[in-house]
Every structure is written in structure tokens, then in C-alpha cells.
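Every number here is computed from the coordinates shown, using simple stated rules; none is lab data. These numbers come from a predicted model, not from an experiment. Cβ atoms are built from the backbone, for glycine too; each structure is taken alone.
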Structure 1
Amino acid sequence: MASVAISTSALDLLLLLRGSEPEGLGRADQVSYQIETAILMGILTEGDRLPTESVLAAELGISPITLRQSLAALRTKGLIETSRGRSGGSVIRRQIEFTDSQLQDKLRDTSTETLRDLGDLGAAISSMSARLAASRADPQNVEHLEDLAKRHRDAEDARARRRMDSRFHVAVSIAAQSSKLTSVALQLEAELMTLWWGHSGESGNDATSVADHAAIVAAIRARDGDAAASAAERHSRNETEYLIEQHLRLKMGPEEGA
């Protein structure tokens with residue numbers, strides 16, 4: 001498998017995922033969860049080569065033995081493959097994809113109140129990130145946002161579009177030049193990625209999302225904090241309403257909700 005070393009930005013995002021893992025996990029399982037989440041979100045993609053074990057262990061603040069336990073668990077799941085030797089290392093083998101059934105079950109079992117809470121948090125993070133990005137983003141940040149918006153618009157399937165949308169949210173917080181906002185945005189998007197389900201063949205809110213992304217990028221480029229915050233909050237609210245709509249359709253039962 002051809003591989004390429006992960007970028008510094010990807011490694012930084014991986015490190016910021018610390019704290020997103022469920023409670024009660026041991027350190028090795030926490031690291032496995034961080035890497036799995038990075039794969040799920042598209043931060044790490046097929047063919048990406050992780051840093052050497054000594055470097056990655058140091059970056060994560062764990063012992064090499066703990067890291068090897070984490071990597072062994074990921075190999076068992078078929079997510080990475082490892083080769084030894086001077087040019088060896090661990091390479092991402094495949095993208096994580098939840099089945100429709102898994103996504104439906106998770107969304108059906110998540111209460112409307114919880115979805116509202118997630119939406120309120122998302123709206124707060126998105127609007128403040130966009131407002132700050134309008135005053136702090138550099139040209140490279142804006143260019144990256146434009147690229148992600150285009151990749152979302154041109155994605156071939158719903159899963160890829162959702163992944164690009166998630167990365168767009170995180171990129172806005174990165175453009176805000178706030179590591180705390182980025183960390184919280186990452187953790188929220190990681191949770192939302194396991195809830196996003198739509199009827200097969202439906203466009204969902206894709207057209208709305210494309211327009212929202214364009215408005216957010218335009219406002220950030222124009223250094224208009226109020227417009228950026230308003231567009232970002234509207235986008236987050238639209239997504240929340242879509243999730244709640246799908247949740248209620250699933251709760252209606254297999255005939256109406258399937």
C-alpha cells in the first residue's frame with residue numbers, strides 16, 4: 001500500500017481529540033478511540049502513515065508499550081497495518097463506515113432533548129468560531145474553508161458529504177485561532193458523526209448546507225463577524241432540525257420511518 005506521512009495539522013487534530021473518549025476506558029483504549037475517531041472524521045484517511053511509535057507515544061504522552069497495545073487493537077479491527085524495518089510503521093488501511101442500521105439505531109435511541117442540547121452547543125461553538133474567524137483567519141484558512149466547501153458540494157455520496165461538512169465545522173474553529181474551541185468542536189463533531197443518518201436516495205439538507213457554507217466563507221473572507229456568526233448559527237440550527245426530523249421519523253416505526 002502506498003503511504004504518505006500524516007501532516008502536522010492532522011497530528012494536531014488527533015491530539016486535540018483527547019477527552020472525547022467515553023468514560024471508564026483505560027489509557028490504551030483511549031488512544032485507540034482517538035485514532036478511530038480521527039479515521040471516522042476523515043482527519044486520517046486510507047494510506048496515511050502514522051509517526052514512528054517513539055514519536056507518536058511522546059506526542060500522546062504515553063509509554064511505547066501503551067501505544068503498542070492501542071495499535072494492536074486497531075490492527076485487530078483491520079483499521080491499520082504495520083510493517084517493521086527502517087521504512088516501516090503503521091498505515092491507515094481503511095475508512096470507518098457505520099451501517100445504516102447502526103446509524104438508525106443510535107439516532108432512534110437518542111432523545112429529542114439530547115439532540116436539542118447538542119444543537120445548542122453546536123450553534124454556540126459555530127457562531128463564536130465564525131465570529132472570531134472573521135477577524136483572525138489568515139488567507140490559508142480561508143482557502144482551506146473554500147476547498148472543504150467545494151469538496152462537500154461535489155462529494156459523490158451522503159457519507160462523504162457529511163464527512164466534509166464535519167471537517168468544515170472544525171476548520172472554522174481552526175480559523176478562529178482557538179485551540180480550546182477546536183478541541184470542543186472536534187469532540188462534538190465526533191459524537192454527531194455517529195448520529196447522522198438520512199433516507200437512502202434523499203438529498204436531505206445538502207442544498208441548504210452548500211448555501212450555508214458559501215455564506216459562512218463569504219462573511220469570513222469579508223471580515224464581517226456578525227454575518228459570519230449568523231450564517232454559522234443558522235447552519236447549525238438547520239442541521240439540528242434535520243436530525244430531529246429524522247429521529248422522529250425513525251420513532252414512528254419501520255413502516256413510516258424506514
Structure 2
Amino acid sequence: MTPSSRPNRFLTSLHEPSIPAQWGLWCSIPSPVTAELCAGGGFDWLLFDMEHAPADIKDIYGALQAVSAYPLSPMVRPPSNDPVAIKRLLDIGVQNLLIPFVQTAEEAQAAVAAASYPPDGFRGLTLTSRANAFGRNPDYLTEGARQIAIVVQIETRMALQNLEAIAAVDGVAAVFLGPSDLSADLGHLGKPEAPEVRQAILDAAARLRVIGKPWGILVGSADSAHFYTSHGARFVAAGSDLGLLRASSDALAARLKLAPAA
């Protein structure tokens with residue numbers, strides 16, 4: 001049987017009103033074990049981070065294999081908006097890329113071009129990659145390539161100023177608003193829930209709604225996740241593997257150290 005190109009659930013969800021907001025989890029532990037464990041939790045998408053996590057291409061490859069049996073969409077954030085990193089991730093089968101630190105329309109265009117075959121871009125060609133079932137899927141170069149979603153991360157004042165131009169770039173599937181780096185650039189270092197930061201995000205969300213561009217965000221709680229979906233977010237990560245492990249281990253240690261009841 002000849003393999004066919006996989007439809008991209010995440011990409012389909014962005015513009016389909018009948019599909020509810022997609023719930024995700026940030027994954028920074030470079031292990032296929034934790035990737036598979038989190039995949040079984042019922043999330044719609046998982047983000048595997050390479051920018052702020054000690055993950056390399058082999059770690060991502062293993063994570064993709066580990067979650068492949070689950071009905072979810074993997075997304076990967078490369079270390080930077082680098083065409084070589086983008087090419088290598090696409091070749092191992094990544095369909096959804098979160099490109100960090102995009103500040104201008106030109107930078108967004110560069111990311112799209114790096115993910116597109118000629119004549120639309122300059123993505124290098126291999127005919128025997130995991131992405132095209134090691135050469136068994138002849139449709140990948142056409143149909144498969146159309147299933148790639150480029151999401152650009154907005155995380156500075158400059159990016160906010162250029163928001164409409166960035167979002168309007170052909171090939172940008174969605175915009176991701178990054179509260180942590182925005183908080184730093186707005187003068188609230190380490191306080192992503194600061195009122196000014198939240199208002200900047202809501203203002204950006206309203207502008208994106210006007211032009212019809214889907215957007216998402218990373219938050220630290222279910223309450224915050226529901227707050228932003230009520231303002232139009234189409235995909236939200238409501239925590240991280242590291243955060244869940246830290247909170248659970250801290251809570252267990254604290255309970256163990258409580259004096260036993262008499």
C-alpha cells in the first residue's frame with residue numbers, strides 16, 4: 001500500500017468554527033517517555049521546545065515517534081528562525097512549526113520560504129525522508145507540503161507594531177502571542193500576568209480578529225486558558241510538562257514533611 005500524506009488536524013482546526021479551541025501542553029523534557037505519557041492525557045496538541053529546552057533533532061524525532069499513535073498534533077519550536085533548522089524538522093515529519101522571535105513581515109516571509117519548495121521558497125529537497133515515508137509517498141511534494149502550518153511568535157514591542165503586516169504574510173497559518181518575552185519587553189520582567197501585558201495581548205487579539213487571523217498563547221493555568229479562549233484564542237497551551245512535574249513533586253515533598261497527626 002502506498003502511504004498518503006497525513007492531513008494536519010491542527011491546521012484544519014484553525015478556521016473551522018465547528019471545532020472548539022485546541023488545548024495544548026508545552027513539552028520541554030527531551031524524552032520520548034514523557035512525550036508519550038503527555039500524549040495520553042487527551043491534549044489536542046503538544047509543543048516540543050528546542051529554543052529554551054535541551055532538545056536536539058534526535059530528541060524531536062523520538063518524540064514524534066512516541067506520540068504518533070495518538071490523535072493529536074505535534075508542534076515544534078526550533079531554536080531560531082533558521083532555514084537549516086526548519087528544513088531538518090520538516091524532513092523528519094514535523095507539520096506544525098512555531099517560529100520564535102518574529103518581529104517583521106520580512107522575517108515571517110523568510111520562515112515561510114524556508115518551509116516551501118521552489119518556486120514558492122527554497123526548502124531543500126530529499127526524496128527519502130520520514131516526512132514522505134522514506135520515499136514511499138509520491139504525493140508529499142505537493143499534497144504533503146500543503147499540510148505544513150507556520151505559526152509565528154510575537155514577543156516584542158516591535159512585533160506588536162508590525163502585527164498586521166506579519167499576520168498578512170501569505171503562508172503564515174496563525175500567530176502565537178508570547179506573554180513571557182512580551183512581559184520583559186514591556187518592562188514587567190517575569191510577570192506575564194501583569195495588567196499591561198494582559199492588555200497588550202487583548203489589544204493584539206482584537207487586531208487579529210479584525211483581519212481574521214487565528215491566534216494562540218501559552219498560559220499557566222486552566223483559568224487563564226479559558227479567559228483567552230473567551231477572547232478568541234483558537235489554540236492554548238495551559239501549562240508544561242516541567243511545570244506539572246515541579247508542582248506535583250513540590251506538593252508531595254511538602255506533604256511528606258508535615259508532622260504526622262497525633
Structure 3
Amino acid sequence: MSYQLGARREHFRPSPIFAALVALTLAGGAMAYLGFGSVRFDVFLLVIGGWLVSLCLHEFAHALTAYKGGDHSVAARGYLTLNPLKYTHVLLSIVLPLLFVLLGGIGLPGGAVWIERGAVRGRFRRSMISAVGPAVNIVFGLALAVPFWFDLARIEQRGFWSGLAFLGFLQFTAGLLNLLPIPGLDGYGIIQEYLPHDWRSALDKAQPWGMLFVFALLWWQPANRVFFTVVFFLCDLVGLPTGLVSEGSATIRFWL
């Protein structure tokens with residue numbers, strides 16, 4: 001019994017890698033706020049560290065909901081330790097989203113944790129596994145908007161506040177993209193259980209290609225304009241200054 005309890009604690013213990021990402025984010029934020037060294041590099045650390053933390057929390061939410069729903073295999077796979085190196089597709093889940101943040105200024109979703117959906121009891125629980133990931137991004141974005149509600153941003157810490165606004169913007173882009181009902185994304189996972197069997201069988205086969213469809217969708221200018229219009233509308237709605245969002249997007253490219 002004591003061995004089982006010890007093993008269970010080990011499954012839930014946050015990894016040193018996640019702790020390092022949190023420390024990196026806080027350090028970058030503190031240096032940007034204080035104007036220490038290169039503010040552009042400080043903002044880069046704040047945004048990249050914060051973005052990676054949000055990716056870990058997104059996938060942890062999927063895994064924890066699956067665990068509570070009956071899929072205990074996620075614990076053995078290390079998904080409950082917030083360790084991004086445990087993810088099934090590190091390239092899709094970490095590398096590509098990070099690259100898109102640096103080059104395109106967009107929070108790209110990525111498939112990461114393998115869930116045994118058949119082990120989860122009930123269609124509603126299986127849908128919730130998919131829904132909680134985007135919910136984490138949206139809640140994270142709302143939390144980052146809170147300081148702007150109280151007019152805390154000051155010109156002397158403009159770099160810090162632009163980084164914070166851009167990080168919030170990334171959360172909303174990731175949340176909205178993930179909610180699209182495209183095979184391979186969380187939006188499809190939410191409705192998957194309620195589709196007719198023949199529809200689901202056909203769409204399930206397209207899941208490996210879902211990310212390519214997202215790329216094509218964002219490359220198509222009419223869809224791109226609509227998507228970013230909605231994202232910036234949401235930023236305005238929750239109080240994220242869009243001017244600072246754009247400034248933060250430019251600031252993190254400290255090498256230019």
C-alpha cells in the first residue's frame with residue numbers, strides 16, 4: 001500500500017522542467033518590469049516562458065480530466081507531472097507552436113497527450129476532456145487582462161505591459177483555434193461523441209491532417225482576416241489593449 005501511495009504521489013509531482021519554465025517566466029517579467037538589461041530580451045523570456053507554461057497547463061487539464069473520468073494510464077505516461085518532454089508529439093506540441101509565436105505571432109494548438117477515451121465513462125466526460133484545454137487558455141488570457149482593468153500599465157514599464165498583453169493575445173488565439181470543429185483539434189473532440197457513427201468514422205481518419213488544414217485556413221486571407229478580427233474583438237472586450245498586443249509581438253523579436 002505504501003508503495004502504491006508513493007507511486008501515486010510521484011505521478012502528480014510537478015516536474016523540475018515545469019518549475020524552471022515558471023521561474024523563467026517570472027524572471028523575464030521581473031527584469032522587463034525593472035528595465036534590467038535588454039528589455040526586448042526580457043520580454044522575450046516573459047512571453048516564451050509564459051507561453052510554454054500555458055501549453056503545459058493546457059495538456060495537464062486534458063490529462064487530469066481524463067484521469068478523473070477513468071483513464072488512469074495518463075498517470076503512468078507522466079502527463080500529470082506537467083513535464084512537456086512526456087508529451088506524445090513534442091514537435092507538434094512544443095516546437096511548432098513556439099516557432100509560430102516567434103515568426104507569426106499566433107498561439108498554435110498542438111496535439112500532445114494520448115487519451116484512452118474508451119476508458120472514460122460517459123460521452124459528456126469524454127467531451128469535457130477536450131473542452132478543458134481551450135478553457136485553460138481562455139481563463140489564462142482573462143487573468144492576464146485583469147491588471148489592465150485597473151489601469152496599472154505605466155509608460156516606464158511599457159515593455160513589460162506589451163509582453164503581458166501579447167501573452168494574453170496568444171491565449172485567445174490558441175483557445176479559439178482549438179475550439180474549431182476540425183478533426184485533430186479540441187473542438188472536434190468536444191462534438192465527436194455526438195456525431196453519427198459513419199460521420200465519426202470518416203472524420204476520425206482525417207485527424208492526423210487536422211493541423212495541415214489549420215495552416216491552410218490561416219494562409220487563406222479571407223479566413224485569416226475573419227479569425228484575427230474575432231481575436232482582436234475579444235481582446236477589446238476583455239480589456240487587453242490591442243496597441244500593446246501589436247507592440248509586444250514586435251518586441252519579442254529582439255534579434256531584428
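Name the one structure among 1, 2, 3 that mean count of other Cβ atoms within 10 Å over residues 158-165 of 25.5 was derived from.
Numbers: 1: 20.8; 2: 16.8; 3: 25.5.
Source structure for this number: 3.
Out of 1, 2, 3, which one gives -0.88, -1.12 for log10 I(q)/I(0) by the Debye sum over Cα atoms at q = 0.18, 0.22 Å⁻¹, for residues 118-229 alone as computed from the coordinates?
Only structure 2 yields this read-out.
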